[in-house]
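Undergrad: The data blocks that follow each hold one structure.
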Structure P
Amino acid sequence: MKINYAALLDITSIQKFIFQSNQLKENLGASFLIEKKVFNDYLSDVLKNKEYKVGYIGGGQALLFFEDKQTAEDFIYDWTLLLLIKIPGLVTNFAITEFDENHFQACMDKLKKILEDNKSFFIPKTAIPAHGITAECPQSSLTCDVYNKTIKKYVSSSTNAKITASKEAKKSINNEYKDILENKYCFTNQLEKLGQIKDKDSHIAIVHIDGNDIGNRFRKCKTLEDTTLLSESLKEAVKNAFSKVLKETVNDYEKIIKSLGFDPTFKNTKRYPPIDEDSKKLIIPIRPIIMGGDDITFVCDGKLGLYFTKQFIEEFEKQNISRQLPLSACAGIAIIKSKYPFYRAYKMAEDLCSLAKKKRKDDQSTCSYIDFHIASSETTGNINYIRNHYYSVPQGNLLYRPYRINSKSDNDNYDEYSFNLFIENTKAFNESLPNNKKHELRKILTLSKDAGMQFVKEMKYRKIDLPIIKGRNYEQLLFENMISPYFDMIELAEYYPDFIIGKYNSQARRQNL
């Protein structure tokens, strides 16, 4: 086939479309529509009987090649019309231009410039607008125009499409990982079954992970073959990394579920592990929402967010992509109450990921970084405002984060921002301090220097040593250079599995004393 014209397809505001609702099943349905339908089933349906070539598909975009401009324009018309019917509310943009593979980079730059211009000039209406005489859909704020049999009420066409797709999404992901799930475990579409215990003050974690320097890698691709290879190998790397996390979760299921407060022996009827009502299988306490390109988002129980993130990034770094280039990623983890608005929590995770990337850039590092926030209440403002307003105290900054994941380094003990060292110090901290002293220290950190010194003296009298970071004097002063690592340790002690960091043993303490 001779290539004359290229069409670059793009989905606008993917995150807003996916996380518009506070219902997990709708978020999953929306993600499934984009990942499995928009650029797969619906694309294939429209491309039947057309001469074309696929450049790449991934990251909310697709690059296609056609012999002539008219064929490309006819395809765009048919494809967008089908999406308007099948997925109301989804906004698409596209660019078409002549393409010469011998000048691949120049043609791609031109194509992307046209796409950006088109996004600025025109935003298509893809959903029925709300009117004063119609009821408003609570999930999408659009007109209620369809009766959904699953939830037994009228919703917008956009919401209806997401709910309808959610069942297929659950079936698809359980089938995709069936070899790992061993016909014993399954994924869920229900947010309240990810590991939270009923009637407890439970939290969930929304995790957003983004590969580092991936855009630069695509821009450096000299040929279509390089671009296609990079796109496909990146997808494979993400899937392989998640598969490894899933395997470890299955292997450690009893330890993980026990750390959340459930009884894996099924003897305590009030502490049964979560079970899927339809299949009667045990529910895995993690659920991926987006796994496209280098952009990964998943939700899990709040106590597992940092744990799963560390596992995923370490496995992601082991993967080989095109040209054997090393991989790294940054992550943001928003740990919030289950009723917290989903889209706001996702945006917080995204902003935290940006802060991790900024730290990486400031350090001029090639490593992976993670940042996290635990929201005990529904505070307003972005993450920078929240931290400046609520975490600045007389002695300085309560937060030590972001942290560096040095999965290939042997120098963690000398790196004060190493996440591995952070975990080890929290383990020592957790095993030496009873809960009442942790709560007391949390308060002391917000008070004067004298209050901090008095606390340190009391701990020494009780023969309790605070964790040491080499080259620093935190264990003597609590703060140094207007920053302290201990507030982070207090939070990690509460939101990391106890089979990793241990817990306070009063009997062992008495024997040592």
Structure Q
Amino acid sequence: MRGDSTAWSRPDFDDSAWPTVALEDVPGTGGILWLRTRIDLPGTTRKPVDVFFSALASHEIWWDGELVGRGGVVGSTPAAEVPGPVQALYAVPDRLASPGMHVVAVRSSAGHRHFRPTVGYWTVAVGPYADLERAARGTVTGALMSLSAIVLAALFAFLTWLLDRREKSFLLLAILGVVSAGLLLAEAYRPLFGYAYDRHLIRLAAITVLSWLLDVTLVLYLVRRFPMRGSRWLIGAALAGATVPIFAVRFFDGKVLAGYFVVFPAALVWTLRAARRRLLGSGFAAAGIGAALAALLVDPGDFLDRNLFLSIDVLLLCLLASRALQYRAERRQRETAELRSARLELELLKKRFQPHFLMNTLTALSEWIEEDPAIASRMILALSEELRLLGTISDRTLVRMEDEIALCRSHLEIMSCRKGRRLTLETTGLDPAAPIPPAVLHTLVENAITHGASREPEVVLRLRRGTEPGRVRYVFEAPFEPGAAAPGPPVEGTGLRYVRARLEESFGDRWSLESGAAGAVWRTEIVVPAEP
């Protein structure tokens, strides 16, 4: 009943003319509103007896005509009203809590909601204090347990990203964990801390925004984690599915649930596609998303209050298990690449010290000692410099570009003396400090001279550097005689196998190597990431 009279709180008041409505249909705006109900308190009810009240309204709780609790100040106008707590628990004096029939009356006003809810959010419960207090906490205990797991998962992902910032998916996983933790805190904030009901809209808006971020971050993570064709369509569908309900659906829970009903199935389809393509870890990710979707479909009404917490835990656990599986595979791949690189390194060093290379070099040296001691001296210095540089850099994963170029020029100096021709390397745009796997360019230079290099008196090999977003391109060109064998052997030999092994060791799968004839030159292009 709208209006105001303290007589309406008394148990002997005749309320037969008052309309009877379900509690969830009670309106909440427009001056002062009274509610009355009768309860039969069993003799077995444990004491103390309390009244739990929750609503978007300032309120007074009356028991058999006596005021037992007040939240805020009830007012006939918004200016006269002081907003009360969104939920509260009030003790009923033992002298009033005798077994039998009692009248509970609520005097309320709701002038500070700031929005028009579809329901009044009314809850009134009477019972033993311990039971009501436990019910008032709701799912806080479960939320806090889930929160600890989510925070640990987010921290693990963030620290992993800090150790290797190339793995952007770990950063997205950390952001997903932070957003999930924020969402759980927002959901649990009401029973955990409480607040004046005029701030309820802020909490609902925060839940909506965090749910939107959860949807979008989950999709971005899956696209980054399992790259496939159609990623733009998935991102677009997720953005539309999470955004449109915010403006199209009236009640807040519906906004959030509608986004989940779009994003979770789309994410599940994406991970199932990845599993069909046997992308490592996709099965775990599909299982986590499938579990969350199943919980949503089984009980949508209880999903946000209860099942969301457990679903996010299971989802993050599965995503971390997916990452762990991939990490183990990458570690094995890296160990295999390192072993292969070490073996090829030994083969490369053996090649440099093989008898026929030393014999040819020493034979040429003996001839130059007799014919031109100055050239012989140059040859000795170049040979010692090449061997020194090889010994210095061969056991490293990456070396400076200036050291690699010095190694190449020492080798060209030796071969120039041996062949009686001028062999030089011309470079353009190189960064002296840029990292490069050791002896990679040296191997290309050696192949160019050994396999079909031009027999002109002066041969210029060229190396230039180009940059692209996030990548560096090295183009090596070696002229060769028309009809002569190309500077890359028909069957890939030790040299190019060494190059590929070194690139894989340093850059994983983020590199490419292409080699082929381009007119009168043999061109080799190596593309590596800008940051190793």
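Coordinate-derived values only; no laboratory data. Not measured: the values here are computed from a predicted model. Cβ atoms are built from the backbone, for glycine too; each structure is taken alone.
Undergrad: helix-only ellipticity at 222 nm (-39500 (n - 2.57) for each DSSP H run of 4 or more, over all residues; to 500) was computed and gave -17500; which structure, P, Q, did it come from? Before the final figure, lay out each step's value.
TA: On the way: P: -13500; Q: -17500.
Answer for the origin of the read-out: Q.
Undergrad: Please state which of the structures P, Q yields 11.5 when distance in nm of label points 7 Å out along Cα→Cβ at positions 10 and 386 is computed from it.
TA: Q
Undergrad: Comparing distance in nm of label points 7 Å out along Cα→Cβ at positions 106 and 122 across P, Q, which is largest? Could you put the intermediate results ahead of the total?
TA: Working: P: 2.8; Q: 0.6.
Structure P gives the largest value of distance in nm of label points 7 Å out along Cα→Cβ at positions 106 and 122 among P, Q.
Undergrad: Ranked on mean count of other Cβ atoms within 10 Å over residues 218-225, which label among P, Q comes first with the largest value?
TA: Working: P: 15.1; Q: 22.6.
By mean count of other Cβ atoms within 10 Å over residues 218-225, the leading structure of P, Q is Q.
Undergrad: Figure out for me which of the structures P, Q the number 17.1 belongs to, where mean count of other Cβ atoms within 10 Å over residues 234-241 was derived from the coordinates. Write out the running numbers ahead of the final one.
TA: Values: P: 19.6; Q: 17.1.
Only one of P, Q returns 17.1 for mean count of other Cβ atoms within 10 Å over residues 234-241, namely Q.
Undergrad: Taking relative contact order in percent (Cα under 8 Å, 6 or more apart) as the criterion, which structure among P, Q has the greatest value?
TA: Top value of relative contact order in percent (Cα under 8 Å, 6 or more apart) goes to structure P.
Undergrad: For Cα extents along the principal axes in Å, the calculated result is 83, 53, 48, so let me know which of P, Q that is.
TA: Values: P: 83, 53, 48; Q: 131, 41, 40.
Traced to structure P.
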